[in-house]
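Since every read-out is calculated from the coordinates, none of them should be taken as a lab result. What you see is a predicted model, and the numbers here were worked out from it, not measured in a lab.
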Structure 1
Amino acid sequence: MAQERVLIVDDDFEARLLLRTALEQNGYQVEEAFNAEEGIALLHRRKFDLVLLDILMPFVDGLEACRRIRRFSNVPIIMLTAVDTEKVKVEGLDSGADDYVTKPFSREELLSRIRAVLRRTRPPSTPETTGPPPPVQVGALRLDFSAQRATLGEREIPLSGKEFMLLYTLARRVGELLSREELFAEVWGDEVYWGSKTLEVHIYRLRKKLEQYAGLGHLLITVRNRGYLLSSEIKTTVTTQPVQHD
């Protein structure tokens, strides 16, 4: 297997050096950027498997950098922050990050987070003898597994790979409450770092996109301490609902 490529974006030279050393000793190819604008330029020119993005940088901070990256790339992003507050962590996840690590962190914790994010963002492997699951149709919503495409009538709902898998899993059992454990097993298998907020983040993003592009966000329901379900009301959806765009 080819070495996975990691981009470090941090204005602190010592921090970049420590991160590079730890990553290279564990088999990763590493490139560095000393500010957000340089990092974004590198991402436009080259393919990376993961970005380590510091939040507190001058001129363009990590939150704004993450939002800009998400306009053109779904590369996994782990935010590095020295501010251990819920507000900053939520802002990081809302901006498009896949996970966050609070400074100071141990080398082992960082490597574990990197492995977990890379595992859950890799495309799932399907045995050659097994065909892809059939499309799922609920109301006007159609989920084509082969194309990884979600549409409401003629309108496409842009989803990441894991967001699609999460919606596909919920739609296959529409109206049924699925526990966190069931969703983790279906969407991520055993490739999950259980200490992260992976499921909550993906549910949040999925609900937001369903609302923005299809007016269906309210049909993705959270049942506190039990799990999530896609309401059976979706079976009666039509394509004339108002949709709010940015």
Structure 2
Amino acid sequence: MLTTLIISDLHLTNVEEDKIEFFDNFCKLHASQADQLFILGDLFNTWIGDDISLSSYNKIINILKDLTTNTKVFVMAGNRDFLLSKKFELESGCKLIIEPYILKQNSMKFLLIHGDSLCTDDVNYQKLKKVLRNPIIQFVFLNLPKTFRLKLTGQLRKKSIEAQSYKSEELMDVNQVSTDLLMSSYPGFDLIHGHTHRQKTHTEEKYTRYVLGDWSYKNGNAIKLTDKLEWLEIN
């Protein structure tokens, strides 16, 4: 029987040793027993280009490489690590996937996304996302000196944290109308996403929306698919 695990929003850094060890244990004890693992964005807290971040996250890359010897690992870009690219795939053994991603298992059908695209009430965020995802902007950024990229990324992150402190909880959550509109194009599908860090199962009229939570250094969560769907609490 095919076993699928789905996780999101680990926000791994290269300095949080406890969190890296916790993720390593998850991979060895849980993910290695599955046929496939889907990571729906923000596996890394930041990713400023394969040329810099691969060496910064060397421990995590090795963990993924070991895992992919037995388990297929699919990684979706999030709002923190959207610059993941081909060299990451080569070094980690993972496969990058683009949202929305269709996953079918037995009679179940799921649409997988990171989740930030549905936070349409946050107009300023959506405008910034459009700029940052522009291929020309990305090309220019990736060709800047490494030290400048590090400095610029730190400044952007600081401004993002400051901006979030002024935003309401509702503003940073998904918009129901936008979600319903998306799912109207996928009749018979359920939705799985992360980003908001608000782990919960939402039963709507025509679909169910499963929201993955974020991870700490001692707690995590996953969705497990076999012939049914179930939540796993990792600790």
Structure 3
Amino acid sequence: MMQIIKQEFSDRVDEINRYFQLLENITEKDAQLIFPNESDRRENLNIRLGLTLKSGLILLLYNLVESSISKCLGAIHQSLTDENLSYFQMSDDLQKIWLKYHYELLNDNGNNNDRNISQLQTMVEILSTNKTVIISLDDSKKLSESLYSGNLDAKEIRKIAKKYGVSFELESKEIRFVEQMRNKLAHGEVSFEEGCQDKPIQYMRKVKDETINFINEFTIAVENFITERKYKK
């Protein structure tokens, strides 16, 4: 599964790099549009378009961050299922995560007694009979999202890694910038022209490279965690 995740990561990085090349050509190299069907008419690109494209880069980078983290956690969950582990065979860290997730499901059900009873029956059966823990794709997605809720910066990612027992201590101010700017754009606090208007292309390149490197290192850490089967006791 990690091979698929790494290939998808590589594909997204290629997408980001192609986008950045376009951004750089427009903002730094005075690129023009050429219309072949209009006698090769040329048109300069408005500088304001470059500002919009800078903010667009932020969305591409956060997409890489959230997708990669979610898929890496999903790979850990899938490893538990593939090995047919019971609750008591999982690591202490994974036991806590599993219990917390099901506890929160009970709270989310509110007064829906039928769903609560069904949820409790499943938990009791798994805990009392050493039944295999199976984390479905839907449950895996919900479990991952419950850990970060759209606010992934370096600090939050390190906290998630610690919860799972994954060894990962890398820091990055640029990831924080991506997370904060993404939220401002998503919530309409700033326009796409305003978002990164004071950031030179050199800084945007640094943000891109640091974000890609950070997520690549996290992916390697998770792959090592799975290879060494640290998800089990």
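Values computed for the structure shown
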quantity	calculated
Read-out relative contact order in percent (Cα under 8 Å, 6 or more apart), computed value 23, structure in 1, 2, 3	2
Entry that produces 1.10 once Rg/Rh (Cα atoms, Kirkwood Rh) is calculated, selected from 1, 2, 3	3
